[in-house]
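Right after this note come the structures.
Read-outs throughout are calculated quantities, based only on the coordinates presented, and are distinct from any laboratory measurement. Just so you know, these numbers come straight off a predicted model, no measurement behind them. Cβ atoms are built from the backbone, for glycine too; each structure is taken alone.
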Structure P
Amino acid sequence: MAEATVALVDGMQFVVEVGSGHSLTIDSASDVGGHDSGPRPMELLTAGVAGCTAMDVISILRTMRQKVADLKVHVHGIQATEHPKKLLSIHIEYTVTGYGLVEDRVARAIELSETKYCPAMSSLRPGAPITSSYTILEADEEIMTK
């Protein structure tokens, strides 16, 4: 079960406590009554998508015995200008760094996350179309043996 509780601190600043017991501060920009002391809720939404798919992809690549040194996932969401300013589209860019990575396996790991495993993405689709791209970077073998 996914749970979160927010409690007002001051202005537009809230403390969020999630079901696992972790907490963080969310806020808005100072020009709209906030203190700019934490991420905005929509930023957390895109961060949730990035984190969800990153965990899937790294797990799948490790199961495929791919030598991954680094994985970065950048999510760019386009928001409507009119309220409720929902996400109109999402683009996910994966950068996978490793030694001797097999491109078909990287593509398959991403596909599995996007179509089968990532609940964050599934929750946003079909309301916000999701596209993706990936880049594979070769790491030095020395990095992989440390």
Structure Q
Amino acid sequence: MNAVFVDTAGWVACADAADPAHVRARDARDAALEAGQTLITTDFVVDETLTLIRFRLTLAAADAWWEQIDRTARLRWERVDSERFEKARHLFFQFRDKDFSFTDCTSFVVMRELRLTHALTTDGHFRQMGFQMLPVAARRAPRPGRRRR
């Protein structure tokens, strides 16, 4: 499938100009769209995103974000039905050494099911589960006196 999953952290980074990853996230989203990829998200991610945008920005910003995603034909919503919910619950309790949110687990289930490899997110949990993150983190300059390996 020619698609990229969009996580809450990716949506918020695109929406919030003060987010440190704003420009890189917006550019990664636009590059995916220009490459003909479909954006995929879930109802659980939209729930989180609306809430975060409302409280980090404003209710008006959440409304504007909603209007933008609601109008696009390039976004496909996946619903977390009872089967996906149960698979997510299993993952949530399986990885006791991780601090995955339940929404993360629902996203992992959907990504695995749809065989997606890339997620637009700044949440390192996606990398921990073996997915590629977009945007790729900016490389830090090495500290003086330290060698890169």
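A few points about this structure:
- Parent structure of the calculated result 1.5, given that distance in nm of label points 7 Å out along Cα→Cβ at positions 32 and 56 is the read-out and P, Q the choices: Q
- Of the structures P, Q, the one that 1.9 was derived from, the read-out being distance in nm of label points 7 Å out along Cα→Cβ at positions 24 and 48: Q
- For helix-only ellipticity at 222 nm (-39500 (n - 2.57) for each DSSP H run of 4 or more, over all residues; to 500) computed as -15500, the structure of P, Q it came from: Q
- Looking at mean count of other Cβ atoms within 10 Å over residues 16-23 over structures P, Q, structure Q comes out largest.
- Taking mean count of other Cβ atoms within 10 Å over residues 40-47 as the criterion, the top-ranked structure out of P, Q is Q, with the highest value.
- Parent structure of the calculated result 29, given that relative contact order in percent (Cα under 8 Å, 6 or more apart) is the read-out and P, Q the choices: Q
- Winner on FRET efficiency 1/(1 + (r/R0)^6) of positions 8 and 72 (r between Cβ atoms, R0 = 25 Å, to 0.05) once structures P, Q are ranked, highest first: Q
- Among P, Q, structure where Cα Rg over 2.2 N^0.38 Å as derived comes to 1.22: P
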